[in-house]
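Right after this note come the structures.
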Structure P
Amino acid sequence: MWPFNSSNGRCSRCRVDGISGVLLSQFPNLVLKRNLKFGEMWRCQKCETPWFLTSNRQWIHRIGLEFKPLVAHWNETALDLTLLCLRAATGIGGVRNDWEETVILPCAVTTKNGERFEKAILQVTKTPPYRWYSLEKVRWAWEIAELEGSRFTLPLQVRRASHEKREEAMGFAPTDVQSNDGRSFTLGNASDFFEHEGVTGPNIQLAPRPRKRNVVPFAETQAWFWVDWNDDLVEKITTSAEM
């Protein structure tokens, strides 16, 4: 019998965060509960822990209990962009990750409630918010009143290089850049925004590695706006900015 952790009620297998899809058959207590709009909901027969299987079946991830209401809302709600928001997004351009089934597009957003986020991420995806994110930062496409370019957004070429850079050591995946006035900086991991030493995103470009790296602090995202994956939408926002 698998032991339970008294602090969270999960069995020993359900204490992990994720399992490769190719190993799913080795976890017989995980069973399909129902299909979602993308992917599938599974559950553990031992401790009732819910799990999300990605639509490409690459990973199955444990859903944190605090995220269950968000996953339910994501599954039951159409998360589409208005035509005006789509036009703005195509001019900014997003970075596509087929492994994660997600496109990341940094922008500025004003919500219908009048909130303003200068460092917002439009997340076009097949996955719900089920882990890692700060709950208060999870927002929805239907909340957006206006979407526009952010003065902190890095150029698309820099963002792509940063997101595609392979890790060199313990979360460090450096991309070397420079400002328009010649100063050198290093992005330490996948980056979408830049605000450092008086320099903002549009004034940054890719550069050769300097003698001494100047690693900049990560520019935190203020809010993530979930948008449903649509092949036509993804094609537009990942290619139009290059034209």
Structure Q
Amino acid sequence: MTYYDKNLIVQFLDGNGDDIIKNGSRDLKALLESESGPNTVPIVTVPFVAPRPFGLDRDKRAELAAALGDLSSDSRLYLRGHGDWERRTLGGWSAREVGGVLGGRLRISPKLISVTGCRCARAVAPGAESNTTVSGAARVAANRLLLEESPSSFVGVLHFRLRRHGITSPMVGRVFFVTVIGAPENDAQLSVGQKITAISGDERNHRPQSKIRFDWEGTTQTAAWVRYS
């Protein structure tokens, strides 16, 4: 299991379905704190403002700076919000705007940045990747296209832009819908706070070829499917 000395959740809200994001953040916090102890995982809420990001008031900027500044190179940062893969946004914020919010306040590159918005690592919609009626070869080709085009996704662009601020953390995001579990009684195999991905009504934790990890090899951005052991 990967060690993280601290976890921080930053949620971006736009007034549309905010309760889904807030409840998911609460349940994710509960899961993380079951290991780290009570009141160890802060949640910072970033509201939808205009203009973005400069419309944030002084108190919110100070709260963000304090929370982000408390992270170390062994920490994990979660970015949450409703994802819109076509507009390349998270909670209505573009990758450029989120980069502006984070870049000037992160003092060090965390061990991992995890974006949990739906389909935030997607830049194309080939279709065959989730269609069980097509050939296996078509699904393989569709998955290859998803990976090849992923640098143009919200997560890919944010990962690229943060380097301008000296932040070179690996970043992960998903190409399918993602949900944070809040009712474990519905499935004895799942726990509150676990993340599942869904295609065609089929929900799974650790779905193969659903999460992409962006990293750096020197000055070259790389993208690869996360392979669960």
- Item | distance in nm of label points 7 Å out along Cα→Cβ at positions 12 and 124 from the coordinates reads 4.5; which among P, Q | P
- Item | Of the structures P, Q, the one that 19.7, 64 was derived from, the read-out being Rg and Dmax of the Cα atoms in Å | P
- Query: When helix-only ellipticity at 222 nm (-39500 (n - 2.57) for each DSSP H run of 4 or more, over all residues; to 500) is calculated, the result is -4500; to which of the structures P, Q does this value belong?
  - Reply: P
- Item | Origin of the value 4.3, where distance in nm of label points 7 Å out along Cα→Cβ at positions 60 and 132 was derived from one of P, Q | Q
- Message: Given a value of 4.6 for distance in nm of label points 7 Å out along Cα→Cβ at positions 28 and 220, calculated from one of P, Q, which structure does it belong to?
- Response: P
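Values quoted throughout were computed directly from the atomic coordinates according to the rules given, and no laboratory measurement underlies them. The shown structure was predicted, so the numbers you read here are calculated from the model rather than taken from an experiment. Cβ atoms are built from the backbone, for glycine too; each structure is taken alone.
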